[in-house]
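Enquirer: Before anything else, here is the set of structures, which you'll find just below.
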Structure I
Amino acid sequence: MYSILNSLFGGFYIASQNIPTFWKFMYWLSPLHYVLEGLVFTQAHKDRRIVTSITGGKMYAEDFYPTIYTEWSYANRYADLSALIIYIAGLRWVVCAYVDDLVDWMVYLKR
């Protein structure tokens, strides 16, 4: 269930401006949002290849992505990296804290 919500609200399937106001917090909590923004905009930065849009218009790849992902920006790359580091550290802390307690509980039950 978590992976479905993470994928759905990461900003890839549903653009951030189309997410209902009530669900907007999921967009900001989803680590996929930060991964995608970082990957897309660092790869497309100064990319001068010609891209053809669905409407037939031609433009540079660097100019194409901001038309789809309006809230994403190359300037956010360090904020994205910081958010991912915080997310990974927090997840590691939760896992270490609760898994250690779970192992202790299982050892206690085996006695």
Structure II
Amino acid sequence: MRSYDKELIEKAIAYVRQDLGKAHRTALLSVMVYMGETKFKSLFKQYTNQSFHEWLVEERMQYAVILLKDSNITLKQTAKKCGYRHQRNFGKSFKKRWGVSPGNWKKIYA
């Protein structure tokens, strides 16, 4: 991967990490870094070894763990801050990634 392409992918990653609660789409990100969506997806996978969607879910799940350590934040607020409009979908993704529901994780680890 060319260093210029690497910089553009890193720029997109930094942008997404600023607000994981936002609905991020590869179409918009590719425009932001001045490349076609297909090329963006290809370079993103080359750089991260994951599709954009896989990477985004993992980032959100890592962020969820940080948020769940704060006892003042509800599960609904955590889901929203992690980009999930529905707490149920958040719970499914969380359990798939960590093997336990977010509520149980919070009881065990927070």
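Enquirer: Given a value of 1.17 for Rg/Rh (Cα atoms, Kirkwood Rh), calculated from one of I, II, which structure does it belong to?
Expert: I
Enquirer: So, one more: From I, II, which structure was FRET efficiency 1/(1 + (r/R0)^6) of positions 65 and 97 (r between Cβ atoms, R0 = 35 Å, to 0.05) = 0.35 calculated on?
Expert: Of the structures listed, the value fits I.
Enquirer: When mean count of other Cβ atoms within 10 Å over residues 41-48 is computed for each of I, II, which one produces 12.8?
Expert: That value comes from structure I.
Enquirer: Still on this structure, I have one more. To test your reading of the models, identify which of I, II gives 0.65 for FRET efficiency 1/(1 + (r/R0)^6) of positions 9 and 89 (r between Cβ atoms, R0 = 30 Å, to 0.05) when calculated.
Expert: On the way: I: 0.85; II: 0.65.
Only structure II yields this read-out.
Enquirer: State the single structure among I, II that was used to calculate distance in nm of label points 7 Å out along Cα→Cβ at positions 1 and 81, giving 3.6.
Expert: I
Enquirer: Moving to a separate point now. Consider the structures I, II: one of them gives -20000 for helix-only ellipticity at 222 nm (-39500 (n - 2.57) for each DSSP H run of 4 or more, over all residues; to 500) as calculated from the coordinates. Say which.
Expert: I
Here, each number is a calculation from the coordinates, and none is a lab measurement. A quick note: this is a predicted structure, and the numbers were derived from the prediction, not measured. Cβ atoms are built from the backbone, for glycine too; each structure is taken alone.
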